[in-house]
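Please treat every number below as a calculation from the coordinates, not as lab data. All of these numbers come straight from a predicted model, not from anything done at the bench. Cβ atoms are built from the backbone, for glycine too; each structure is taken alone.
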Structure I
Amino acid sequence: MTNTNTVQLFERAAGFADRKAVFASEGDFTYQQLLDASGRVGATLLDGAADLEETRVAFLVPPGFDYVATQWGIWRAGGIAVPLAVSHPRPELEYTITDSDAAIVVAHPQYEERLRPVTEDLNRKFILTTDLLATPPTELPTIDSSRRAMILYTSGTTGKPKGVVSTHDNIQAQVTALISAWGWRQDDHILHVLPLHHTHGIINVLTCALWSGAVCEMLPGFKADDVWQRFIDSDLTLFMAVPTIYNRLIAAWEAASPEEKEAMAEACAKFRLMVSGSAALPVSVLEQWEGISGQRLLERYGMTEIGMALSNPLDGERVPGFVGAPLPAVDIRLVDDQGQVVTEDSIPGEIQVKGPNVFMEYWRRPEATAEAFQDGWFQTGDTALRENGIYRILGRNSVDIIKTGGYKVSALEIEETLRTHPNIQECAVVGVPDDKWGESVCVAIVFKHDRELTLEELRDWAKERLAPYKVPSHMQPVEDLPRNAMGKVTKPEVKKLFSPPADS
């Protein structure tokens, strides 16, 4: 009889033994090969011990089979996986290793030169993936699913990044909710192009695929032409990405010949689902992509602490600008500024979440953990409104909700309107302290090629489409908007463009 308190991911993998699990630069691998390799990793990490007992193991490994074998090996040995970002400079790697108190640091050989000096300075045990995989398998401990499994670090936009601790049960709840909502199945084949130190890449793509017995094809990074070629050449059924990636795929399509465009469109027709997340999806991008591919992107909402919480439907209407309804087993409520639960439609409130998907704690930050909850509900810090049972995100309370002239306005709403201007390619709206208004509405704009716009022209145009207090009072043209690894605009960096405020 199966112990239901053990980690079911590995038990399920044994049932898919001969099926293909991972396609990557190293080759093609079955579930059995993944179990064998992760068993060797676990044996090396244990080094004769019976159980790692939640020892933190930080690892810097590129997307591919070695990444998955390392992650699974850490879990199977009883450790806590702490994935490091391949894009991070030394100070950020040091911070993550130190804050998580990782006793062991694993690196792929291509990152040895970068990481070995860091671990030596921090006096941590250093192991290469090639050495991990060289150890014969040994008996591995039985891992209770209630144990800590992973620490992912927040983006740190309002302070030092915090380590978000998820248990195996949390991960299972996040994965099974998505599998139910999005209809994952064994014959799915997904292309993975996302960073592997974020929930989007680790949970939504990689772990959902491997839980389902599906194939996860992993590219070393994102290149628009390479992705289009995989669309054309492969038997893919699923694709998940951030709005920035869809923008770049659209740009590559626009630069293609008529014959290439036809092949691209035909390739998209075989997909059963394409998903966008990690940042707000502009309606203009949704419409452009649907025109090119015939696929209406499914938008959803989540964050590191909760996995995914809201999703548009797999079947049924996907409403542009909305992120859908609660996922299975996830409870959602909106709470106003006075702490009262919002029961009526079209009234904004903070999203609060409860369910088995919600993280365990911020690593060694009991006060921050306590402050993050209200009566057992996790306070996301995101404001939304509900209409007919589906939710629209208005923005992050700290950066996207602007308090100006006594009004609370959504930066995301203003951005959505401004993007419809024929001269504007992309924009980011922020609130900047203002003695008269509390905050002034400011916008950084990327213009379309050979286009431009004065502040006066923008304001005249916007006044016909927005309430007066939503019209930007300052404008700053930029070549590109600052973004993080997931393609999300970093609003604190945008705010710096207006300090002191640009001339109006």
Structure II
Amino acid sequence: MAPHAHVRRIAMVVGLALLLPIGVAQAAAPSGTPGARGIGDPYYADYGNGGYDVDHYGIHVAYVPKTDRLRGTTKIRAHATKNLSRFNLDFVLPVKSVRVNDRRASFTQGRHELVVTPKKAVAKGQQMVVDVTYAGVPSTIKSDGVQPWIRTDDGAAAVGEPEIAAWWYPANDHPRDKATYDVSVKVAKGLEALGNGVLVSKRVAHGTTTWHWREAKPMAPYLAFFVVGQFGIDRSRVDGLPVITAVASHGGNEGRYAAADLRKTPQVIRFEANHFGPYPFDAMGGVAPAADFGFALENQTRPVYTRGFWRDGPNIYVVVHELAHQWYGDSVSVQNWRDIWLNEGFASFAEWLWSEKHDEGTAKQLFQQTWDSYPRGNGFWKVKIGNPGAHNEFNGAVYDRGAMTLQALRTRIGDDAFFTVLRTWAADHRYGNGSIPEFIDLAQTVSGEDLASFFEVWLYTSRRPAATEANGFPADFDPKVVGRESIPQSWAKIQRTNELLAQAERR
């Protein structure tokens, strides 16, 4: 979860004069056709790119906190999905050079697009290696009103959703194109650099330290991150997996609470694995940098949290939420951004399960409390969470009405079928993508019930669902009674957590 971006309106250049490359002589156009400037997301036409799939990113960056200057080289291994004469990468930092299959390529840069023309067209199915060298100051660059780069008290956090990749490495920036990653970050000696996956090496030389992180499972580009600063780092191994949690030094009470809750990461993972199936990755942990940037993001294997979540004391619920995304959001990513309920509703429902397990309020009670808190006519019910609209994917209703939808489904089809659906969804789409229609089909197949009207009411109707058993309400539910039970102990904690998450997304 992270600040929400606006649609990229990339200016199309038509005349050859506007296509002159930067610092490279224009080559004769090779045969083939250009790759599309977008991957085809119905909300954001320019997100991602067409004509190729990325297999692996090898990213090497050097970062200086004082100047916020970042230098980098990224090697992209990909394969063409069509005869490709030209292709785009999503990137905003100034580019110095591009090579395709070890031959110098021409390129142009727009507001968000790096357009690359190789010397020779890449045939459909052919592997291509793209090397991009670049340097710039990420915090000074805004694209279509978006500036996701975060400077902290002692470094930076390359963290954001749905966009952050373009501010530190060139990418095919859409969840549909997942890849494996090797990321090396060079910083001054005495600073730490955290990233995804397994720490491969830490090399000290000439007053610098280079941290090499590897994520060997497919990962969506926005989930790749690095954070630089001074941290207290805890390392351990649990169930054979490395656990690394890091909290910025001198964090006061917020830092102490954050460190204590992040140390519970393995406990939370085990709890969620009991409900969702085996943990899908080869490392786990969490990072709380020296900044209050207002959100948390489910970065694969190692979520990143603003310390503000711990301003009022312990807050295990935000940890539960972000770690649930390791299944729903990271391993199983959205097919398109309109499918975001499959991420946020599921992670919010995980908070309800945790509350139920720890006797702070059952999911049934939290369902009732949410219902009572949003009376008929409230704007909360106007959001069609199965298709909330561009720029509205992170509306609070996607979180809370999203959790209600899952509890209603649980009531409608029973625990056995419900948890079979959750585990099967995570298993069948592991390391891939999924859409809401596919989830509905699975729920109907497992339950043997026609659930079309149920999902229509909960996901695609802009009004409060009728309190019927067909809509997943308990048989003893009385919609005329408000405050039928005492408020669950977890209610305020969960609401504050989700309000912060949703509010940050709408910034």
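Which of I, II yields 1.00 for FRET efficiency 1/(1 + (r/R0)^6) of positions 155 and 491 (r between Cβ atoms, R0 = 41 Å, to 0.05), as computed? It traces back to I.
Of the structures labelled I, II, which one yields -0.92 when log10 I(q)/I(0) by the Debye sum over Cα atoms at q = 0.27 Å⁻¹, for residues 307-354 alone is computed from its coordinates?
Working: I: -1.09; II: -0.92.
It must be structure II, since only it matches.
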